[in-house]
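Just so it is clear, none of the values below were taken in a lab; they were calculated from the coordinates. Being a predicted model, the structure only gives us computed values, none of them experimental.
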Structure 1
């Protein structure tokens, strides 16, 4: 009889535990948190560009150009310089640094390229609608790659293999690649840089995907109101006022004030433990401080050291599996390829 009572009690506890687990998943979904789809077809519905469809040929070509420093004026800087795929998709410095070792004049930090496709807009001020448009900016920016459209077109059209690959990718035997075409395929490659994590498995119904401590952190993350900005598939990516209710203690670093309405793009929290320093001006180097500052400036609440530590623990579940990217062998330059210019 005693064994039966114990067994019934164990079943009851399992039932309560299952209910609690389901409740937290539902709470997360109700708060607007969404998983990266496991199905490739469902994922492509989110990341594909109807105006420039993802194909293997475009992705491969875009990958080569993402790593090709010849697109820059100096011949030394590529997209991967500031958005290093080996280091979380960032450069790990507080202000993006480019041509002639020039730091961003507004002291802006390089956001990660991983999962950028899930953001509603691109750049800290949201001035670009998508990755293809965004890719045009850094190539031409004087403190970054410092190139002109003409330079990029000369580079590409001086290399027969690149011209051949563009013709194949777009099924156009008469194609003469333009600057926009270059940015478009780089954007296509970047669309594929998504990193599914254990958190996605948890939202999909695998309760064991998260530890007890990570679930505690998730609950605090939701209850404190962090999800009001960090939601959706990216856990970020929308435009929000910053600061909202309190002063940002490092506002004096740089002169960035957001767009004309004071709105700033919310950074993704996916892989956030790999993408320090934090905030648009890269002023914060520990995630615990960043969490507490967000509570003060955006939510008007105090987040204790213990709560910050638990939220950090949850963030560990957002570290995702990176797509395998093999460093490409780039086609050789020719006599017609523009020479590097360090000035």
Structure 2
């Protein structure tokens, strides 16, 4: 823990207890560290209308201002706090009920220290498999609900009319198949963006090309993608509707691979080197559900084969979905909210 935490901790505790002593503290809040967290929380928060929002920083406050959403600032002193990060220490009072959830699917990146999870009263994950893995590491707070981010893909919200509206807005050619590219954060060699970014426009004549990349991708890459008039660069925090529009997915080590797997459509991945950030289980899962390539020329051929044989690896994807997801029924956010409500009258 950084030294500044201890400077912050004790004044915060004093103020929290003073507030409790002199006022009725019934504040239930969602602590939003980044706009991405809010996009994840939306599918839970719609069932929790009494929960307020706490914005961590100016970036997040600007985001809420632009959307006309009311928020509180830090420091704030809730009775119960929900968050999409493993940072329960931001609210350093044991009596505060702390509820967490992953802002990415499953564990495509390594678990952090067990104390970062055990600091929560309950921490939502996407599958029972995750719960068992967590227990083996000494993490006892996890609870499987599924993956709220994908709810609208399975509850009918993203219906044909909704998706056709996106097609029209993005000028997608209905006579072409659609390929979606993604890239994870370009660190430790896990991103394959350098293998396709300079050649992706070669596919434009044959396919609709969609692209989404990790928020922390180098700005030079994002500017290059923004400037192209031959692709659709997706900057929305939740690309789920675009995944639904795509016929084939191209990725590397991004957890969005799992999002697309839920739709049971063809996946192609660039091989990435093993590092201290890779996980053997995820390496094997990606190999099992995708056609793997090393370069762009191989990718072209893999796209053609995937479109000709979309059922290839379908059974492997179904098996992976049983590992990755508790259920794919569009009700993960509702399940999480029902568990959260059980804590409302505690403390």
Suppose relative contact order in percent (Cα under 8 Å, 6 or more apart) works out to 24; of 1, 2, which structure was it derived from?
1
If Cα Rg over 2.2 N^0.38 Å, for residues 38-125 alone computes to 1.24, which of 1, 2 did it come from?
1
Value 90, 46, 29 of Cα extents along the principal axes in Å was derived from the coordinates of, among 1, 2, structure 1
Name the one structure among 1, 2 that semi-axes √(5λ) of the Cα gyration tensor in Å, for residues 190-293 alone of 27, 16, 14 was derived from.
1
